[in-house]
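Structures incoming, each one as structure tokens.
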Structure I
Amino acid sequence: MKNLTYRFTRLFGALASALIVVISFVSCSKQKEPVDYVDPFIGTNFFGHTFPGASVPFAMVHLSPDVDTQGWTYASGYNYQDNSIIGFSHTHWSGVGMVNGGEILLMPTVGDKNNVLPGSKENPDEGYRSRFSHADETASAGYYSVILKDYNIKVELTSTQRAGFHRYTFPEAKNSARIVLDVGHQIGNMNSKGKSHLKIIYNNRIEGSKSAGLGTVYFVAEFNKPFLYYGTFDALYKAPESGDGIFPYKDEEIGDKIGAYVYYSTTKNEQILVKVGISYTSIEGARKNLEAEIPHWDFDKVKNDARKIWAKELSRITIDGATEDQKQIFYTAAYHSFLALYISQDVDGKYFGSDGQIHEAKDHDFYGSFSCWDTYRSQHPLLTLTAPDHVNDMMKSIVDKVKNYGWLPAQHFLNVFGETMVGDHLIPIIVDAYKKGYRDYDIDLLYEAMRKKALEHPKPPVPVYAGRSGLDYYMNIGYTPVDKVPEAVPNTLELAYDDWCIAQLAKELGKEDDYNLFMKRAGNYRNVWDSETEFFRPRKLDGSFLEEQNGREQGIVETATGLTYYKYFDPLLVGRRPNRHYTESNAWQYLWAVQHDVQGLINLFGSKEKFINKLDTFFEMTSTITPPKYAGISGTIGQYVHGNQPSHHVAYLYDF
């Protein structure tokens, strides 16, 4: 699409439009429906980390082109500035900075050379990669297409919740039309602990498993035309006889960088279709998913059904007074919001639990991933308004996780738990939903789980790192010290907010003693306030604030336990993990992280006038930060960073 830069910068206008959103829960009666405004290419440039491929809301499958797999720029596998495609894989993350996904890639080609490596962007001819032009690329809600210029093949993609559907229109190619299934392909470098496996069956099916960084993805791929001939490959192996790892007519392979290839003879404009079901539980689960959701070969039916599903979801929201451009930006943003959470259970309800066992969600969709530091401020509150049919299922999923794991997790993906971000932010997600009337789940179990985590360390088999960071310091001295806990300032601020949320739920449930306890802890943010500099400032265990830099050369302190942190306080320093004082931000950007007690924050400044003056300075001052530079500092207005979460609420503080 054209003018992507213009559209991206107009995102601020779309957010302003959100102020006049009217939730109507009825279909839009205008001739042009909300779904028609969706442009999946918006966000695919300038670190938007979105993908243009086919999916339906809250789906397991996100079938999309991959142009590269390495580096933060390619977290979603796609960047609009590129001009060659590796292939089309079935799993992607939308809008996150985690470089992961890209499982089960297919790529159609034509030619005599049996390439099993993708080749480089600099020289696509050395592999199966193909050049393409954006002029030959289209995308809409639930559909994607592109022409592969090197092979003159038209690729079309659509999908259901758990299955992807490919339609390839080939040129005439005698014995040289080929489809590669690259199981070894993956976005990023997350280590896998096991081996992948594939098997070719019945001359028209390939099934197997991909051992990925966040678990195992099982797949079943069916082709509408029997193979002319086939084989497997292992890209990490070179046979002494042939010098490569290609094995003609072999029907099974085990390894890391493995795959399969199939050949056809095609007539001009002949279409070959491939449908792929995936599962996180088993090959049988993938097969059931495929058979239940695409039991036929009617590509257009699946495409049209996907559009209808999107039309229904997006028609819940109408906006007044918006221009056509603003509608495009707004409805595309709404579209992306429905891609940020994914189900992970099979059609029979089975899912891979956090305890490593297979469980069954009997009456709800199971959501395996909660990137909650990224989503608790805006994404989840938005979904309580725009996706009411899904919220109770999300809460039931958290109940399942607590039962399976024996502990309340924080941020995690595909039920693989790792406390990688500060805070304990499933708590505000739960409390927000409960306060808004979503109550078809076991709130008592969730309350006890959040209370336990706020007061205790986990016990085996739950690992120590699953507990709150710096909990003992936080409870005993009211803050987490910079010389004992990583990212200590935001850790204190965000836990104070989480405790305030627990207090609100305790009040709703009639637990007065707990309410008083957690409301007192909600004021812990004051314990890292430095009235001299007027910042929340790193504070040591001995009670002293970290020294200001004042022109001295910045250094790094290493403690006896191996913890490292920047030696001096600099309010413009973001820095790098593991040394940074603030999470992906600096002191200016975390200055406003007291969402639960804005009046208390104003009081710290001494008056509302001084508070507003500080806000004005925040938006008007330089947008530069102290080196090293940080890619997450994007979309700046002064020190306001629209591209990072801690700034998202700040503009609204003027209206307090």
Structure II
Amino acid sequence: MPNQLQFETSAYLLQHKDNPVDWYPWNDEALNKAKLENKPIFLSVGYSSCHWCHVMEEESFEDLEVAKLLNKNFVSIKVDREERPDIDSIYMASVQIITGQGGWPMSVFLTPEGKPFYGGTYFPKNSRHGMPGFLDLIKYLSDIYSNKNEDVLKSSEKLTAMLKIQLEEKIKSEKPNSKIFNEALESLKSEHDDIHGGFGSFPKFPQPLLHNLLLNIWNENSDEESLKIVTKSLLSMAKGGIYDQVGGGFHRYSTDSEWKVPHFEKMLYDNSLLSYLYLDCWKITKNIRFKEISENVLEYLNKEMLSKEGSFFSSQDADSEGIEGKFFVWSKEEIFKTLGKKDADKFTEVFLISEEGNFEGMNIILERNDLNLSFNERKEINHLLKKLYQQRLKRIPPETDKKIITSWNSLAIKSFAYAGILLDREDFIDTAVKAANNLLESNTYNENLLRSSYEHQNSNKKNNPPGFLEDYSFLIDALLEIYQVTGEKIWLEKALTQTEKMINNFWDESQNSFFDTSKFSNTLILRPSVLQDNVVPSGSSVAWRILIKLFSITNDKKYKLIVDKFISTASNQITHFPTSHAYWLSSLNMYYSTPLHLCIIGNPKDKKTQEFLKIGNQSYKPNRIIITASNDTEGKNLDITNEKIMLNNLPTAYVCENFSCKKPTNLSEELNVQLS
């Protein structure tokens, strides 16, 4: 008989609705049941494309013996981390304090008041290889909760106090100085894998924020080693199995140091951030391979991750037909049968394919390291890859989680808009605009953002999780990107509207800090304020950057006041752990830099205005703000544009540094010279 998860919309929760475990979603009913019956809570957190979540479900949550013990002694709660990042961040921090590491599935044991007293990640059903078995663990924890309750409660209070210090309290300090960039650079150089690219050994994750920081450092001081680290990493990833050579898009991480064998799930956020980064590298180096990879990633998102309404799904599973990676790997025989011997022979000159394979008897398609294909050679190989893609479509695909997450969609919108202007892909800009409009409609309830919705969910959004700080800040950033690409003022106005809501909901004047959860949302054991960036930037670091941008655009002192207060609050943590705050450092570079503006006066629909917008976006200047205003009173109501006029009744560009502008021009050639 289905448990309480049967009424949920999350794909991850629905995967567990038929477990014999009496699962509840995180809600008042479950929490009140724990208090009423004085039972500890077993909290299990994961996401739909998580391979080890599926393994633990098979081994333990579908097991009648485990279910019987859980149902008798615990209130079991299942949480989709992608819907509730607040719950995930609080209890992941507790697991990291207890064990020194974290990951998913996350398994945490709480008092009825929600305070953690024990936690870990994946547990096998029975003990093995030094790992405690889940069956023995729940027997032990049930026993100590019943018979040593006072000790358990003391432990939970101590752990909760540590969490409050880590996630809520901030020590104010002086703003970081320029030395912090040198410290970060030296740290990243020491961690860089000079042979295979990336950072550390294995497992090896793409790190777009660290590479973005290195590009910022290169831009400021022409440190060529910084640029080499980025290009080495990106080209190595593009040759490896972490990149889906056949279908485009990046898998989540590599299980080895050489980018060969991936963990096969694909995440929207990884591909959105990486496509943007590859475009930046193309702008800087003019190496067409970076452009091609970025475009392929976005084409993958268009083909496989786009809903009919125009929003993006969150992830694709690693498993198909119950086997990890089955959808993505090939036998040599199938490749030769699909391509024919002549083309297959050409194919194997470029890619490493063998009878014995490189992954459980099959082949993950890897590009040979010693190749530097010409444009025509690459074109020919791409034609063969498309044939393999058509063949792969006949397979049973991995499940797609059709959750539409506001923050992750915003990352995709930003990348599509950026690629559209750089690659002359009007269809990419249209995709970004459609997705943004759809997000503002489908992921809004009572005029506030939602964290997520689902395809075709036109009503019944009352119980959808509310938007978090990252949902607001990422969306505002995406809206500003569309404004900088199209020049249409409506996108700036939409960004300003959401900014007011963000400040109202998440800024705490008494703490001089943004919090991850709204001041109007249901309370947990604490209100987290996570500053640290991860693979994805923190909501806080993006909020800080967009307020810097908006002050530069509007000259509204309110934004500057928050920017100055917040950096004082965040500085201590950033200074002590600079590479863990990579997006903060990239934004700190903007904060300290001389303001750079390109002001374009003209109708956004005019071809000359659009030409200026493209020129303004072509050079790598991450701190430059592009402001477009029409040549009327309403269009020029920003301080920086209100005295600027069109010359010769034509769209006119003003290149400004520290609010001092060069000679205005109507000519593209002259604008190029001024920007260079």
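Between structures I, II, the greatest calculated value of percent of Cα pairs over 20 Å apart, for residues 63-134 alone is seen in II. In this comparison of I, II, the computed figure -7500 for helix-only ellipticity at 222 nm (-39500 (n - 2.57) for each DSSP H run of 4 or more, over all residues; to 500) is attributed to I. Which structure, out of I, II, was distance in nm of label points 7 Å out along Cα→Cβ at positions 55 and 151 derived from, given a value of 2.4? Source structure for this number: I. Starting from the value 2.9: which structure in I, II was distance in nm of label points 7 Å out along Cα→Cβ at positions 119 and 415 calculated from? Considering all the candidates, the number was obtained from II. Where does the value 27.9 come from, among I, II, when mean count of other Cβ atoms within 10 Å over residues 407-414 is the thing being computed? Structure II accounts for this read-out.
Matching task: 19.0 is the computed value of mean count of other Cβ atoms within 10 Å over residues 279-286. Pick the structure from I, II. It traces back to II. Quick check on the output: 0.45 is FRET efficiency 1/(1 + (r/R0)^6) of positions 31 and 631 (r between Cβ atoms, R0 = 41 Å, to 0.05), derived from one of I, II. Which one produced it? Matching structure: I.
Read-outs: derived from the displayed coordinates by stated rules, not from any lab. Remember, predicted model here, so these are calculated numbers, not experimental data. Cβ atoms are built from the backbone, for glycine too; each structure is taken alone.
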